[in-house]
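What follows draws every value from the coordinates through simple rules; no lab data is involved. If you're wondering where the values come from, they're calculated on a predicted model, not measured in any experiment.
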Structure I
Amino acid sequence: MIISYTEWDERRHSRERTTFERLFDLFQQLLLHTGGDADEALRWLTQLDGRYGLTDEEMGMGDFIEELRNRGLIERDDTTGVTSITARAERGLRERALEEIFSSLRRGARGDHATPYAGAGDERQPETRPFAFGDDPAHLDATGTLSSAFRRGLDQIDLREEDFQVFETDHHASVATVLMIDLSHSMILYGEDRITPARTTALALAELITTRYPKDTLDIVAFGDDAWEVEMRELPYLQVGPFHTNTRAGLQRARDILRRRKNRNKQVFLITDGKPSCHFEGGRLYKNSFGLDRRIVNKVLDEAAVCRREGVTITTFMIARDPYLQAFVRQLTEANRGRAYYASPDDLGGFLFEDYVRNRRKTTR
């Protein structure tokens, strides 16, 4: 056997992207960094074009903007002169974020939320078992049932109760998830952008659940001095504010949401980069940004313990390497009997998705 090697020609083996596709890919990346501000993203894109020559004779920046309008991706308010992205573009951001995170995951780490329990599930398996009262007739194994009857002879088919076979099925877990995102000022301090990967992860998780696991639920809770719910359509526009970190209020809001959900499995994903630095006490906001204040920390640990008693698992994704802060996360994890990951902004999405896909479980009794 003779094997010859030639140089790989990308243009021959894949469709070459058009100028619009290349510009649109960059435009979407800029939207994630600008918090969905289309005007600012277009200004940045224009500056990049001036420096690196992104456009060509086929399409200039004006043509690109006009094409975005024609495709229903941006719209301009004639009264204010503000350009904004449309719902279609927001969906595109979620799809892009999902594709970006999944493409970086190890192949072996992916799962399909199946559980090891067999019985009255919803995923048909090749194995069969004898029919029992209450089994769904839709899972009847007609071939196996008739074969059992044929063994007694072909002259006259005589179906008996013991002939009926049904396919085994697997359970698929249904999970209610609350994603808590820290919007305190420290998420953009120290020259590191931590809010963009948190925002991107939320977009991707929302797209994953709504498209692949529609029986699951996802709620978003943002927290700073206080905590509030965030709708899916608001995700691209999340911005850091001049806030302290009220982790306790976020967990309380998450518990309130999960209490209303009918899913058997309930969990909280907590994305934060710093210590809790405030909570409400006697109707006022008690604040202390210097070190871990025991008055604040103890209230957060108490809330984690309440979550544990209510069957809510907290998985913390800590975007910080400070051993002092990691010690607090260990205390939080022990109080809740949950999980913790110490992630960088670059691998946050991969950590979260691997945890979501692999650790989704259902308990049967």
Structure II
Amino acid sequence: MNQEIVYRIALIQLPGIGNVYAKLLTEYFKSARCLFRASKKELSEIPGIGNFLLSTLLCASLKNKAIERAKYEIEFAEKHDISIFSYDDNNYPVKLKECNDGPFILYYKGTSVLNKAKIISVVGTRKATAYGQDLTRKIVEELQNQNILLVSGLAYGIDSFAHRFSLDYGISTVGVLAHGLDKIYPQKNRELAKKMIFNGGLLSEFMSRTSPERENFPKRNRIVAGMSDATVIVEAASKGGALITANMANSYGRDVFAAPGRTIDNYSKGCNALIKSNQAMLIESGQDILNAMSWIQTETISQKKQEDLFGNLTNQEKCIVEIIETKGVSSKEQIACRLNLTVQEVSYLLFNLELNGTIKAIPGNNYQIKI
């Protein structure tokens, strides 16, 4: 049993230790194991630590209980073929690493698709209309053959349609859950979830025996938004989870798209409001999304473009070009995170690429391909 992952799962259970602080503490002590074994003097020297957190980290009974629970969770994961990813693992969703509040630990059952180059989330109301169902099918159908991963929340309505149509058209799809992987909620989606595991999977930050409590759904939504290049809202009322996901995607600097509807339709009010306030781009099809993301390329054009771009570049420069080309636009910070380099190192590489005319800087401290 990997001892470090035991301590990391234990750490995130301790009172007052959220995802952000868990990452900071782990990096400060170089490992969660060292943190658990630190002396009172060492813990007292943590910058900004308060009395409550200090007492938590010094409480042997709390830590021992958390360790035992962590061991149980690892045994459960091994028994059910569930992978456990910490925030700094290579298999952890790379786009989610860019989000400061991304989960410290993730549990995943499925195929290796979490780090596809193109990831779209499709979400909407649980009370989808016939219009919403038809439009979801049209969008998903037009995304096929583009090597895209489609992410949603496995909820009733638009989420379920997005997953089902993805399977119909051979698109990898991942459902992000608001509970542990020992159950499926809603139960009606159990068979759908089983099928998804063979071309996608199920992802959660929650341990087994965690129920789908109300407060877990916004946490689920931030994962849906954070691991995606773009979020698509098909139908949404004036309030609800889909709008929360859209707001989170905007806060992460991701693209947001919304399908318009009639002004008299309750489940189009949220989408119309997003478009009206310039928080989402109006789309009517999957083709619109592909165009907006610059993801439409025939193989011949793509190969020629690669030859033009990669003429005399170093391996690191080629990696940067691939990232920018795939995403359309990327920042220094995003590139640094994906390549595990410092921002200073990436700045030097970007400067060279600008000099040779491969990329160009655009407003917002972003870069795009020039050729």
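Which one of I, II has percent of Cα pairs over 19 Å apart, for residues 207-294 alone, as calculated from the coordinates, equal to 40?
It traces back to II.
Which structure, out of I, II, was P(r) over Cα pairs in 10 Å bins from 0, in percent calculated from, if the result is 5, 19, 24, 19, 15, 10, 5, 2, 0?
Numbers: I: 5, 19, 24, 19, 15, 10, 5, 2, 0; II: 5, 23, 29, 25, 15, 4, 0.
It was calculated from structure I.
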